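In what follows, structures are represented as structure tokens.
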Structure 1
Amino acid sequence: MGVSVVTDSAPVDAALSALADPLRRRTVELLAARPHRAGELASALGVTPPTMSKHLRILRQGGLVSHAPPASDTRVRIYQLRREPFGDLRRWLETTEEGWREQLDAFTAHVRAHHGR
């Protein structure tokens with residue numbers, strides 16, 4: 001028994017920091033459906049292109065998204081989610097949840113032992 005601690009928390013910290021903003025979370029939700037151009041994201045979210053660029057830069061710095069130009073036009077950037085950071089987040093959440101479960105189980109055992117229930 002015992003929860004393992006994540007040894008390198010930097011990727012999780014970067015992802016959580018990037019996801020702290022509601023607009024960036026909505027951007028991730030849109031990108032979960034399919035890759036988008038920055039202009040499509042700005043339009044869908046009702047923000048200006050410079051605002052969208054700022055948020056996309058933060059998502060890239062957090063490691064959550066990548067971008068690449070399509071073969072037809074190197075001036076355009078297509079943004080898509082990166083799988084790895086979400087796996088890191090999922091593992092961190094599972095580890096944290098396991099710790100909560102263990103604490104609750106220990107508390108339940110304590111109450112039963114001392115109150116006979």
Structure 2
Amino acid sequence: MGTIRRTAPYGGTLHEVVEHGETLYLAGIVAEELSPDMTAQAEDVMRQLETLLADNGSDLSRLLQVTIYFTDLAAKPAFDAVWKRRIGAAHMPARAGIGVADLGAGVLLEMVATAAKG
């Protein structure tokens with residue numbers, strides 16, 4: 001069956017990282033600084049993602065699947081520019097971008113990711 005490890009509890013509703021075997025499941029990541037600019041929020045979310053992966057024995061090149069929720073799909077190209085620069089063509093994971101009505105005051109995107117350890 002394997003051990004399940006849960007780390008970084010948040011608000012009594014989730015853990016930021018759940019590990020099962022050699023797979024990491026990351027909860028929704030939103031920008032800490034809610035600048036009105038998609039580029040700034042994308043940089044913030046990518047920085048947090050990179051830190052969570054590093055703290056749990058992985059990195060951006062080990063991403064398997066990512067889902068990004070956007071409150072404005074017209075801002076997706078600004079996100080994509082940050083994404084491409086941070087991830088690099090050789091390490092692109094499977095990915096989906098989904099438009100949603102609301103993610104909370106000032107939040108432009110939320111990212112959920114699955115990654116391999118190692």
Structure 3
Amino acid sequence: MNRKKIGNHAESLACGYLEHRGLRLLSRNFHCRRGEIDLVMQDGDSLVFVEVRYRKQTHFGHAAETVSRIKQTRIIHCARYYMKMHHSWNETVRFDVVSIEGRPDDMKIEWLADAFQPDSY
């Protein structure tokens with residue numbers, strides 16, 4: 001599989017994992033000028049922006065550790081744009097990371113709810 005297919009597969013796994021836990025998918029691969037949000041989901045009254053990270057091996061760190069401050073800033077910018085476009089400023093907002101590690105026959109999925117916070121909305 002190429003990187004694009006692997007990424008799509010990881011996002012599908014993460015989406016299914018979160019839906020199984022009660023979240024509802026609103027949007028997938030939401031783009032704006034400064035970045036992309038993998039999954040936008042609803043968890044009760046909360047609007048959840050999810051970054052999905054996959055690593056086959058963890059020799060150089062775990063998948064969740066690759067969400068740098070720069071990446072967080074891009075996600076936050078896109079989240080603001082999403083909320084503006086969908087008139088959802090009144091909702092509680094959360095930024096989650098879903099980390100997927102391992103080979104396809106032995107994957108470990110970890111959900112980090114409220115993984116990071118913006119300085120302000």
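Every number here is computed from the coordinates shown, using simple stated rules; none is lab data. Computed from a predicted model, the values in this text were never measured in an experiment. Cβ atoms are built from the backbone, for glycine too; each structure is taken alone.
Here the criterion is FRET efficiency 1/(1 + (r/R0)^6) of positions 20 and 44 (r between Cβ atoms, R0 = 25 Å, to 0.05), and among 1, 2, 3 the highest value is seen for 3. Given structures 1, 2, 3, which gives the highest value for distance in nm of label points 7 Å out along Cα→Cβ at positions 68 and 108? Largest value of distance in nm of label points 7 Å out along Cα→Cβ at positions 68 and 108: 1. Once distance in nm of label points 7 Å out along Cα→Cβ at positions 76 and 100 is evaluated on every structure in 1, 2, 3, the highest one turns out to be 1. Of structures 1, 2, 3, which gives 30 when relative contact order in percent (Cα under 8 Å, 6 or more apart) is computed from the coordinates? Only one of 1, 2, 3 returns 30 for relative contact order in percent (Cα under 8 Å, 6 or more apart), namely 1.
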